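What follows is calculated from the coordinates using simple rules that are stated; it is not laboratory data. From a predicted model like this one, the values you see are computed outputs, not experimental measurements. Cβ atoms are built from the backbone, for glycine too; each structure is taken alone.
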Structure 1
Amino acid sequence: MNDACALLAEKDCVPCKGGVPPLTGGELARCYEALGHDWQMIEEHHLEKEFRFKNFQEALDFTNRVGAIAEAQSHHPDILLAWGKAKVTIWTHKINGLTESDFVFAAKCEQAV
């Protein structure tokens with residue numbers, strides 16, 4: 001994990017109460033660059049990454065670790081589990097876009113591998 005991503009992972013997700021705009025421009029680019037690790041930013045709306053594993057059990061274990069982080073952080077991603085892979089999709093539903101907390105959560109997912 002790069003240093004910038006590790007710093008993101010140390011933060012806590014801040015629940016969004018709505019009424020704030022999604023990240024754009026330089027602030028969005030800064031968070032995305034700090035995250036790294038092959039995450040894709042889709043239309044500046046959500047983050048996604050497919051994690052690969054040796055078998056179903058490893059993918060399931062990862063999914064459970066991410067689920068525990070999600071509950072602890074009150075930040076809930078979409079997770080698609082299949083044999084040997086888990087795809088994580090993250091955005092802040094209340095504002096229909098990305099906040100810093102989405103990048104924080106993605107960095108925490110990197111630690112769960």
Structure 2
Amino acid sequence: MPEHEQIYPQATRELVEQRNRLAPGPAEAFRAFSKSVFAEGAIPAKTKQLIAVAVAHVTQCPYCIRGHTSAALRHGATAEEIMEAIWVAAEMRAGGAYAHSALALDTIAHNQAKKESIG
């Protein structure tokens with residue numbers, strides 16, 4: 001792949017139209033769902049967009065990162081708020097790895113116990 005080509009294609013109107021043409025029902029349902037989820041409610045729209053920025057970083061979706069960062073800014077989020085949301089995501093992702101280490105430790109203990117009972 002030449003250096004100038006991107007890993008992810010640019011999000012274009014043509015791609016949106018192709019998705020809509022190939023599966024119009026799910027595309028419309030997804031748009032309606034997204035509109036409903038991000039509407040003002042018990043959680044303000046700005047906060048929802050900050051949550052989306054954090055989740056986008058955990059899922060590592062470049063389109064979501066760009067789209068929800070822009071949406072957060074449109075809803076009045078500051079650069080500082082966006083960066084703090086990203087740090088929350090980073091901590092939660094690292095925390096998940098740390099917490100799941102209990103599975104590895106449990107497996108180690110079971111294997112050691114099995115070895116000791118055999119030998």
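What the table shows:
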{"read-out": "Structure with the greatest value (metric percent of Cα pairs over 25 Å apart, set 1, 2)", "value": "2"}
{"read-out": "Which of 1, 2 yields 10.9 [mean count of other Cβ atoms within 10 Å over residues 32-39, calculated]", "value": "2"}
{"read-out": "If FRET efficiency 1/(1 + (r/R0)^6) of positions 24 and 64 (r between Cβ atoms, R0 = 35 Å, to 0.05) is computed and equals 0.95, the structure in 1, 2", "value": "2"}
{"read-out": "Mean count of other Cβ atoms within 10 Å over residues 8-15 - structure with the largest value, from 1, 2", "value": "1"}
{"read-out": "Structure from which 39 was derived, relative contact order in percent (Cα under 8 Å, 6 or more apart), options 1, 2", "value": "1"}
{"read-out": "Answer label among 1, 2 for the case where percent of Cα pairs over 14 Å apart, for residues 40-87 alone, calculated from the coordinates, equals 39", "value": "2"}
{"read-out": "Among 1, 2, structure where helix-only ellipticity at 222 nm (-39500 (n - 2.57) for each DSSP H run of 4 or more, over all residues; to 500) as derived comes to -26500", "value": "2"}
{"read-out": "Winner on distance in nm of label points 7 Å out along Cα→Cβ at positions 48 and 80 once structures 1, 2 are ranked, highest first", "value": "2"}
